[in-house]
Structure I
Amino acid sequence: MKTLRPTYQNFKTEALNDPEIRSEYEALKPIFELKKQMIKARLEANLSQEDVAKILHTQKSNISRLESLNSTHFPNFGTLINYAKAVGLQLEVNLKKVSVAR
């Protein structure tokens, strides 16, 4: 009998039951969310990575790395401000109250 591979959702659900994995996942979540927003904004502006690179006077590979969900590299605010302008937006940063486990 052939064993089926777990779906991504099943794998994720099971992995997040581990407190260490859940903690790391939650710590990285804002970075991944921001990168998804960046990609969405670029696509909605009908721009390619190459287009954004030209606007920012950089190389396409830098934009690719900036947007990569496989990288946990976090760009500086100046880069984010310039990227936002390049896709016709303005960067907005907010702080949000969270409950802290003590």
Structure II
Amino acid sequence: MKVTVRVNAQRYENYGFHEGREHWKPKGGTYFTVEDVDSDLAMYTDKSVIKEALIEQLEHWSNDLERYEYIDHEIVFSEMKIAGVDFSDAVSKLMNL
């Protein structure tokens, strides 16, 4: 069985790059998705090993202009989608619109 690993990371932008220095500012969260991961590997590998492997992948995506810092991850066995229109209708109903 295959699962998805969803990685939550903080994105930073280097505002000092063009002046030849480093001045990193947090710019919000970014989710990375690792698909088609063997479920046994995801479930039975020590969490610290998975975390280190994910940190290495985030470092691969980082550069002099932006970087990603690991926050956490989760293993997703299945995913259900809620239609946007259904969600909007539910919010509108709760707000008496």
Structures I, II, by mean projected area of the Cα convex hull in nm², for residues 8-47 alone: label with the highest value: II
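For Cα Rg over 2.2 N^0.38 Å, find whichever of I, II sits highest and give me its label. Walk me through the numbers before you get to the answer.
Values: I: 1.37; II: 1.46.
Top value of Cα Rg over 2.2 N^0.38 Å, among I, II, belongs to structure II.
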Parent structure of the calculated result -10000, given that helix-only ellipticity at 222 nm (-39500 (n - 2.57) for each DSSP H run of 4 or more, over all residues; to 500) is the read-out and I, II the choices: II
Structure from which 21 was derived, relative contact order in percent (Cα under 8 Å, 6 or more apart), options I, II: I
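Rule-based calculations on the coordinates, nothing more; no lab input. All of these numbers come straight from a predicted model, not from anything done at the bench.
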